[in-house]
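Just so you know, all these numbers are worked out from the coordinates, no wet-lab data involved. Computed from a predicted model, the values in this text were never measured in an experiment. Cβ atoms are built from the backbone, for glycine too; each structure is taken alone.
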Structure I
Amino acid sequence: MTEIIPAARELAEKIAGLTPSEHGFSHLHLTRPATGSGDLDGWVIPAKDLYDVAGMPTTFGSARRMHIATETHPFIAAYEARGAVIPGKSSTSELGLTVDAEPRDLPHVDNPIWPGHTPGGSSGGAAAMVARGLVRAAHASDGGGSIRVPAAACGLVGFKPSAHTIAVHGFMTTSIDDQALLHEITPRLDRRVRVGLLTEPILAETDVQPEWEKATREAAEHLAAAGHEVVEVSTWPEATETFERFIDLFSYGLTSLEEADYIAAWLRERGAKVSARRYAESQTYARVLKARMARHYDVDVLLTPTLAGDPPETGTFSSLSPEENFAAQTRWTPWTSLFNMSGSCAIALPWPVPNRPQPASVHLASLTLTDAQLLALAAELPQ
């Protein structure tokens, strides 16, 4: 019998008695040995169930899509080579298409700090297991907010690195220090920056819950007290076109899906309407978006709430028609996708709310800062 390494044995003890809805794993493999060695020796980092780990099932958030992987995704293999052990897969929404954690025909994930509510998604299983203290970090990915949204819903730190693509890999953690270590970044900021405070929703018309707006304004006050220039700015004037371009890029790749229903089918149909020319134009639009936003706002970073309010009850989005589901998700997350389009690095940080244990979350998104500079700026806020 393969011996369970100490870190995995500790995880086994922690999850004993927990249901899949509570622990957030879609698959457990506690006897998987370490295959590398380095700065992540002793770390147990589950992989998101949209990506392959050799020998493990990948469900893509749907029981009918399950297959056994023969190779490990390069991002996951890279952190495994640094000494981390992969004890299983974390639950996700189907194909990562929604900001909840309700895989099809598989257990839905509960929010550890808001029982009965969604932990956010699509990296909801990863967020739940870190928020519950089962693991120090979990692999995640972000194509429209899928790291930052569940981090905000579960009181965690969620960092989306800079990228030339909409989707990017990352991790769910409880600290900025762990984000820096995992991404092998040394945070450094040797100048004062100009911060744009933006509490108006960008990608949807919706009300912002007072606790979340107040948290963002308090974060702005902290940054101003640290010597940074903070200016209040208004919403992005091209928001409608930007979001349409985002949906073009988000849905275009789904046209090859052979089996799809509900929101996957709706997005596949939307993608089928995007011509090759329109897709290329949207790619060009995305490539220049960050520079255009930097010129328009004349700031280094935008500070917003991460979400428009507290996480809704489990089943809230999936009870709706596909079109209204997508619209409701956007109303809850009216900032995050903008920075997938722009390729900007961005980070969600928990912020305390008086008289309740659950925090709100604030969001810093770069327009001119490097990943190292953004992490350093984020570290100036109270941890």
Structure II
Amino acid sequence: MPKAKLDHAFASTAECEPGQSKTVYYDVTITGFILECRSTGGRTYYLRYSDQGGRLRQHKIGRYEDVPFHLAKKQAQKLRAEVVMGGDPGAKKALAKSIPLYRELAEMHLADAKLHQRSFRDTEMYMRRHILPRWGKVRLTDIGSRGVAQWLSEKQAEGFAPATVEKIRVIFGRSFVLGSRWDVPGCDKNPTRGIPRKPLNNARERFLSAEEAAQLRLAVAQSQNPQLRHIVGLLLLTGARVRELLDARWEHVDVERRAWLIPTSKTGKARYVPLSTAALAIVETLPRFKGCPWLVPNPETLKPFVSIRHGWLRATRVARLPGLRIHDLRHSAASFMVNSGVDLFAVGKVLGHASYQSTQRYSHLANDTLLAAVEAAAAKQELP
């Protein structure tokens, strides 16, 4: 291999030897510092060295057109010193290349969520709409807490609710938790940890009065979705979650025992929901479709509804109940039970709460019942 004193003048005029595809010039001052000249006219600086295993390695410093000679020489000196001290510049570069982009980790996260997470569709939606557009093409080691904190602040500034921003943060952080568990390179630090969070108040509770419930029943009876009146009626009478009802099967309804089995609920446990006489009356009027196992399927597809949002919004407008969410029917069912004198423990069992604390949010609703009790006591004490 030809040797030369590499400098700016030499590099600017060096050429590939005739008849060769490339010629490599070794610097006589810095061991392993080379200039590769190709027959196509390209010229590139490298450092050649032997790694700890005795294998010959070559680390690219940069093209002649991109890196001024004095900077290329300085980098060669730095790399050579690293090699002498037992380092391996190529290993660092290989490690950097082995760090996956976030979108690769996201694919692994979603595959796991699809197998184990009941709210997979929510996770997929948040990933697709919010996380991947910003971080999908970024290497995991380039995602830092500062950048993530700024991004989440921007989300809130765009008008997203604090609860939505927190959901995004939790899903994003979950990716790194899983990546660390699976030994994915670049997941040793979770960039969502340590980011200050504003206190959330998700207790947006709305309880229908008996009159409002009647208005809603009239409105859904007029809906173009013939199943909506059945769905709303059963939600008000059972306090079930909407997804639990949309996925309900005939095989799980025991009319004789007046019970509906929900095999897997939000808490991960099966539970029985008692069916009142009014609820059984609705069940008896439900249309049956041959070969269809679902209790309230979409009549067109004979599969569970993906969403009933369109019919629901129209019904709330007709009923003049703006802002009413379908989940508020669960709250309303609880309020009707509590204000009828049912104790909170029983209400929690019907709703399938995992803890008594979850049912405590309805304790104030018993005021009407308690007020009636003290009024009755006062009446007994009145003098004739």
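Matching task: -10500 is the computed value of helix-only ellipticity at 222 nm (-39500 (n - 2.57) for each DSSP H run of 4 or more, over all residues; to 500). Pick the structure from I, II. Show your work: numbers first, answer last.
On the way: I: -10500; II: -13500.
This value belongs to structure I.
Check the numbers for mean count of other Cβ atoms within 10 Å over residues 127-134 across I, II and tell me which is largest. All intermediate terms of the calculation are to be shown ahead of the outcome.
Values: I: 25.4; II: 16.2.
Checked I, II; max of mean count of other Cβ atoms within 10 Å over residues 127-134 sits with I.
For structures I, II, which has the highest computed value of distance in nm of label points 7 Å out along Cα→Cβ at positions 23 and 143?
Working: I: 2.8; II: 5.0.
If we compare distance in nm of label points 7 Å out along Cα→Cβ at positions 23 and 143 over I, II, the biggest value is for II.
Out of I, II, which structure matches 1.62 when Cα Rg over 2.2 N^0.38 Å is calculated? Don't jump to the answer; show the numbers that get you there.
Working: I: 0.93; II: 1.62.
Only structure II yields this read-out.
When FRET efficiency 1/(1 + (r/R0)^6) of positions 159 and 303 (r between Cβ atoms, R0 = 35 Å, to 0.05) is calculated for each of the structures I, II, which structure yields the highest value? Spell out each step's value before the answer.
Values: I: 1.00; II: 0.50.
If we compare FRET efficiency 1/(1 + (r/R0)^6) of positions 159 and 303 (r between Cβ atoms, R0 = 35 Å, to 0.05) over I, II, the biggest value is for I.
Match the computed value 10 of relative contact order in percent (Cα under 8 Å, 6 or more apart) to one of the structures I, II, and report its label. Kindly include the intermediate steps, with their values, before the conclusion.
Numbers: I: 17; II: 10.
The read-out was computed on structure II.
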